[in-house]
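**Q** See the structures that follow.
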Structure I
Amino acid sequence: MKLVTSVAGMKALARQWRKDGETIGLVPTMGYLHEGHLSLVRESKKRCDVTVVSIFVNPTQFGPNEDFKKYPRDLAKDSAYLERAGVDGLFCPDAAEVYPPGYRTYVEVDGLGDKLCGRSRPGHFRGVATVVLKLFDIVGPDLAFFGAKDAQQVLIIRRMAADLDLDVEVVTCPLVREADGLALSSRNAYLSAEERKAALALSTSLRWAEKAVRAGERDAGRLVAGIRSILEAEPLARVDYVAAVDPETLEPVSELRGEVLVALAAYFGTTRLIDNTRVRV
C-alpha cells in the first residue's frame with residue numbers, strides 16, 4: 001500500500017495508474033475506520049482495479065462549536081486495517097495541503113444542504129461538497145463509494161457530480177449496523193456505556209416505522225410523531241429532527257407513497273448521531 005501525503009504525489013500516482021489502464025475506486029473517509037468503511041473498501045476492490053482510501057478530517061465541514069479538535073484519530077490503526085484489506089493507496093494530506101494559504105473557493109449544492117442535518121449544521125455540506133470535489137479532482141476516480149447512513153451527503157454528492165458533469169460514478173453502499181442495530185459511526189466512540197445503550201432508540205424507532213408502513217400506515221405526520229415519541233421516551237436522548245422526505249429533493253411528504261426517506265438525528269450526551277431508513281409503498 002502506498003502512503004501519499006501531498007496533492008502532487010497523489011495526482012502523479014493516479015496518472016500512472018490511468019496510463020496503465022487501471023480503473024480507480026475512491027473511498028473518502030475521515031479515518032477512525034470501522035466495518036462500515038471497510039465494506040466500502042471491499043466493494044471498491046470488487047469493482048475497480050485499484051482502490052484509494054483518503055483519510056482527512058476536513059475542517060471546513062465542522063462548525064465553530066463542533067468536535068473538529070476531538071474527532072477521533074488513529075492513523076496507525078487505520079493504516080493497518082487498510083493494509084490488510086489490500087488497499088493500493090492511502091491519501092492522507094494535512095489541512096494546509098488541501099486548503100493552502102489564500103484558499104477562497106467553495107462549492108454549494110443549492111436547496112439540499114440547508115435541510116435536515118444542514119439546519120443544525122449550517123455550512124456543513126458546503127465543506128463536504130468542496131472537499132469531495134477536490135478529492136475527485138486529485139484522485140480522478142472512476143467510481144467513488146459512500147455509505148447510505150449519510151443519505152443527505154450522498155444525495156448532495158450525486159447532485160454535484162451530475163450538475164458539474166464529473167466523470168465519476170457515485171456508488172451508494174448499504175448502511176452497516178452493529179449486531180444490536182446501532183448504525184456504525186466513528187462518533188460512537190464518544191458514547192458512555194449508558195449513552196451507547198440509549199442510542200439504540202434510533203434503530204428501534206426506525207424498525208417501528210418500517211413495521212407501521214408494512215401494516216398500512218400512509219400518513220407521514222403520524223409516522224414521524226410515532227418515531228419522535230419513541231425517541232423522547234428515552235431519557236438520555238435529545239431529538240434534533242425526525243423527518244419523512246422525498247429522497248431526491250429532501251422536501252417533506254404528507255403521504256407515504258413510492259419511496260420515502262425517513263431520517264433522524266438525536267443527541268446522546270454531547271454526541272450527535274444520525275440514522276435513516278427508506279420505506280416503499
Structure II
Amino acid sequence: MSLLVFGRTGQLARALQRQEAVTALGRAEADLLDPAACAAAIHAAAPRAVINAAAYTAVDRAEQEEALATRINAAAPAAMAQACAARGIPFLHVSTDYVFDGSGDRPWREDDPVGPLNAYGRSKLAGEAAVRAAGGRHVILRTSWVFSAEGANFLTTMLRLSETRDSLSVVADQLGGPTPAAEIAATLLRMAAALCAGQGGGTYHYAGAPAISWAGFARAILARAGRDVTVTDIPSSAYPTPARRPLNSRLDCAKLRADFGITPADWRAGLSAALELLEA
C-alpha cells in the first residue's frame with residue numbers, strides 16, 4: 001500500500017517508518033506552515049492513503065503562539081484533508097485527549113462534549129473540525145500520553161532526570177493511559193488498510209491501558225529501568241504550568257474495538273519494549 005506520511009522525525013512518524021515502507025515528508029518537503037505546499041505534495045504523490053503524523057506539540061509555548069499552533073494543527077490538516085477529498089484518498093489524522101476539559105471520572109467517549117482547557121487543545125480541536133468539513137473519507141484518531149524510546153516524552157524525561165536526582169516530585173491527580181508510539185503506528189496502518197478497502201471512518205479513541213497517574217507511570221518507568229529514585233506524589237496545583245492540563249485524560253476505546261477489532265495495548269509491555277531499545 002502506497003502511504004504518504006506528514007512528519008519524519010517525531011515519535012509517531014519514526015514508528016510508522018519502522019513498520020511500513022512509507023514516504024515520509026519532513027519540513028523540507030512539506031512545511032506545515034505552508035498549507036498549500038502540503039496539498040501540493042499530496043497531489044504530486046497520489047498515494048493510496050495519507051497519514052498526518054506531524055503537529056505543533058509545545059503545549060505550554062502554545063499559550064503565547066496560538067496562531068502558529070493553529071496554522072500547523074488546523075490550517076495544514078485542512079489543506080491535506082481537502083486535497084485527499086478531491087482525489088478520493090483516505091486521510092488519517094492524529095488528535096489528542098486535550099480536546100476535552102478533563103472533568104468527570106469516566107473515560108471520554110468520542111461523542112462526549114469537547115471543551116479544551118488550553119491553546120494547544122483548541123488548535124487540535126480546530127484541526128478535527130477542518131478534517132470533517134473537507135468531506136472526504138477520513139479517520140481522526142485521538143490518543144494520549146504518547147511515549148517511545150526516541151525524542152522528548154515523559155519516558156525519556158524521567159530517565160534523564162533520574163541520572164542526576166535521587167528523588168522526583170510528580171503530579172498524581174492527572175489520570176490517563178500512556179500510549180506507546182509503536183502501537184499507535186500499528187493501529188493507523190491497520191485503519192489505513194481498512195479505509196482503502198472502503199471500511200470504517202470517523203472519530204476514534206486509542207490509548208494504552210490500564211489508566212494510571214503521571215506519578216504512577218514515573219514509578220513504573222524507574223522501577224523497570226532499575227533506577228533507585230523516590231517519587232513523591234504532588235497535586236497539579238503544586239506544579240503550575242502556563243497551560244492548564246486536564247485531570248481526566250482517560251479515553252474509552254470501545255468504538256475502535258467494535259469497528260476495527262483493535263484492542264488498546266497494555267502500556268507496560270510497550271514500556272518494556274522501549275526500555276529494551278534504549279538498553280540495546
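Just so you know, all these numbers are worked out from the coordinates, no wet-lab data involved. Computed from a predicted model, the values in this text were never measured in an experiment. Cβ atoms are built from the backbone, for glycine too; each structure is taken alone.
**Q** Rank structures I, II by percent of Cα pairs over 34 Å apart and report only the one at the top, that is, the highest.
**A** Ranking I, II on percent of Cα pairs over 34 Å apart, first place is I.
**Q** Figure out for me which of the structures I, II the number 2.2 belongs to, where distance in nm of label points 7 Å out along Cα→Cβ at positions 218 and 250 was derived from the coordinates.
**A** II
**Q** Suppose mean projected area of the Cα convex hull in nm², for residues 74-233 alone works out to 12.7; of I, II, which structure was it derived from?
**A** Source structure: I.
**Q** Computing FRET efficiency 1/(1 + (r/R0)^6) of positions 34 and 154 (r between Cβ atoms, R0 = 25 Å, to 0.05) for each of I, II, which one ends up highest?
**A** I
**Q** In addition: Work out mean count of other Cβ atoms within 10 Å over residues 122-129 for each of structures I, II, then name the structure with the largest result.
**A** Ranking I, II on mean count of other Cβ atoms within 10 Å over residues 122-129, first place is II.
**Q** Please state which of the structures I, II yields 17 when relative contact order in percent (Cα under 8 Å, 6 or more apart) is computed from it.
**A** It was calculated from structure I.
**Q** Please state which of the structures I, II yields 0.90 when FRET efficiency 1/(1 + (r/R0)^6) of positions 50 and 162 (r between Cβ atoms, R0 = 35 Å, to 0.05) is computed from it.
**A** Only structure I yields this read-out.
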